[in-house]
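FYI, it's all coordinate maths here, none of it is from the lab. For clarity, every value in this text was computed on a predicted model and none was experimentally measured. Cβ atoms are built from the backbone, for glycine too; each structure is taken alone.
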Structure P
Amino acid sequence: MKKLIFFLLPIVMIVGCSSQAPEKRLYMWLDCEANFERLSSPDSIDYYISRIKEVGFTDVVADVKSIMGEVLYKSDIAPYMGEWNGVVRSEDYDMLGHIEEACRKYGLGCYASLNIFCGGHNFIKRGIIYEEHPEWQSVCWWHNRLFPVSEMHWNYNGMVNPANPEVREYQLAILEEFVRKYPTIDGLIFDRVRYDDIWADFSPLSQAQFEEYAGVKVERFPEDIMTWRECEDGKWRHTPGVHFNKWIEYRAMTIKTFIEEAHRRIHAINPNLQLGDYTGAWYPTYYYVGVNWASTSYDPSKEFEWATPEYKNSGYADLLDVYMTGLYYTPVTKREVDNFFPNIGQRMEAGMDADAMNYWYCVEGAAELAEQITGKPVVGSIYVEQYEGDVRRFERAVTQAIVSSGGGMMLFDMCHICSRDWWKNLERAIGKAQTK
């Protein structure tokens, strides 16, 4: 695969007559699995929401739909997540209702997040692709073999096929039901509105859709999309086929049309609800997961060989009120990138490619890139566990994310602050950013 080079361009912003900058929001994310026990009683919720307020946050994002496709509220559509790691909850327990009540008490905004195209936890073989709907799971093209994602036992995230009309309608129905159930929350944040990775989805359904979309007949499927080869270093890498770029465009349009429909249906119920999305910030390789989170005014075909001239039409940033971008990098500043290039030892997320790094591969640079291609202030997101053993770098990353991101900062996740007792460090980092 050709190494991608991306140089950050100066950011040009058009401002109005007012000299007052918009307030930067600080969001604390509450993962549904990692915080299952600590959010299982109203008293505990009250305690943690008060701590979140004390250290300087303005908003809370509560995860209410897990990667297994189970939800943490009573639903007539999706299965209820009533147990995790031996902790049991009644279906009548309204976690989000208690969180919203505490947020109002302490003057915090309350948002909910839902994992969209997720259907199972492959490590424990649990979720809708194992129980209710095994036919919805993604078909993976991996190392020149086709098989369902439930057999990808080394990959914990068992995702469904975003192109499947039944899957899409099911997810949209869940969103509509949720919005009606919680009419007073401030916003809804989508998570994992994407494909699993470059290897998904290669089902006959996706092939037929692609051929109709592109107006072609794929003679050799999936080989004419891409093939895999084992390299001298022992790693497998994909090689683009004759239809690869159009396939990338098709996948991105599949995701955008879903967001467009979700936007329409949700605002038909609650026009005041803020809609947001949470993705990784590594745009130069984020096409791996079928997502174009840029504005339609940004044309990636001028920068990248994988983008068609029409790819820009799949951008959906203009549909979002809040965009959270994962600044999942060990280097904090652009100056540090050169020193970290040879020894990047952090975990790799879906769609990341270590062969395609440049100055966007740090907290500062990634925030700049995100704002450049979305044309709006973004919320820079920090993954706490990435800084294990280096609390000072964690503090610098939090400060830098707030300073560099026009929309503020999101912290993922509260469980990591609790397990390390980094509350004071977090408060200090926030305070430092507010003085800059």
Structure Q
Amino acid sequence: MIKESVISELSSILSNKRIGTSREMLKAYSYDGTTNWISEPDVVVFPSTAEEISAIMKIANTERIPVTPRGAGTCLSGGPVPIKHGIILCTINMKDILDIKKEDWTVTVEPGVVLMDLNTVLGRDGFFFPPDPQSFLSATIGGMIAENAGGPACLKYGVTRQYVLGLQVVLPTGEIIHLGKKNYGTPGYNLADIIIGSEGTLGIVTKAELKILPVPQARKTILGVYDDVALAGENVYRILENGIIPGKIELLDNWVINKFEDMMHIGLPRQADAVLLFEVDGTPEAVETEARGINEIAKRYGTREVRIAADADEANKYWMGRRAGFAAVFGAAKTVMAEDVTVPRGSIPDLIQNCKEIANRYEVEIVILGHAGDGNLHPSILTDADDRQHYERAEKAMDEIFSCAIRLGGVISGEHGIGLEKQRYLKRGIEPAVIDIMKNIKAIFDPNNIMNPGKIWE
């Protein structure tokens, strides 16, 4: 428990309305978006400036109090769960878009800015921020940087790392530092890149300078229908090897198709084993050419049917189905193990086939959807943590999925992070010497191990 004197010190930095110690508050901040991890903090604080965060961190570092940074809490790996208790430091009050420079294609934001809000504002000037996790309605920029968020558009546009030009960061010891520059060059080591994807274990981002892009002139959505989900996976690299790079390629299996049809009734083929959703964007001429190319190649390689959305309304319905897919999965069982293994695109059919075999062997239901364009799939196992036998089979099944991904040359996480969920699997895909280097970097940034402790490594 945190001493009363520490609470008093925090109160001297923040108003009472920005400190939470009630049972309801502590319970509300004890879990994240989807995992089963629960651990209550001793106090929740809501700073509004880097200076306030600096003062809080100096107190925490002196008193050796664990600090867990948190944005909207949409994390999928247990990252914002305060497993060591202590302080939850929530940045949702820091939600200002500070500067937009259209001539430089840059925007400067605070960490609590919600992605949807950012793109709404940027859209008025004809720009957008490309990384697009499915939690875009609530995901904050600080969390996206911490997890190096991706999303459907990462095939063509890349992940968050490619769009971070500079960061203001408060270190665990309380220093405020600036990393990177807008001029695309950084003398010496690129320390900003170490912060990106560090899952809140090295510092707290308090300001970010980001690259933005002009909104494409045109878009078109194509739906490919397949009798075999593995064939759908093969079609992904068949499209790409023919020189077409869509903005998005998303995969939905039969289970997701039917769940969405139950809700929306837009005419998705219920008997299909899978569908692929393609979005091409760019100039109108390029979009028409690429749409025709996808149509021809998909038919050449075994698709049952290809539908090209007639207009934006029809396209939006299809993409609404993809966005609703994850929600449908998490609403279908008491416990869901949802992962984000990533394999080389040519190995997508092998991963899918292995998932089918694993599901049969352990008698569990495995739902597959994901960002097929970059090989990032989300095999999700429907189970019940209260049913011990079923849950143990589900754990063994997921263990085999991770092993399969590594065997195929992939990784155990493409965008969700390690957090608490995948600690026991980390050593399978990373050499011990590399993990030791990471731990040494952590010790330099955070000598007293107060910054989101207990995450990534066991």
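Annotations
- Per mean count of other Cβ atoms within 10 Å over residues 59-66, the highest-valued of structures P, Q: P
- Each of P, Q could give Cα extents along the principal axes in Å, for residues 99-306 alone, but the derived value 59, 43, 35 comes from P.
- Value 26, 60, 14, 0, calculated as P(r) over Cα pairs in 20 Å bins from 0, in percent, assigned to which of P, Q: P
- Of the structures P, Q, the one that 54, 35, 33 was derived from, the read-out being Cα extents along the principal axes in Å, for residues 51-210 alone: P
- Highest-scoring label, criterion being distance in nm of label points 7 Å out along Cα→Cβ at positions 243 and 427, among P, Q: P
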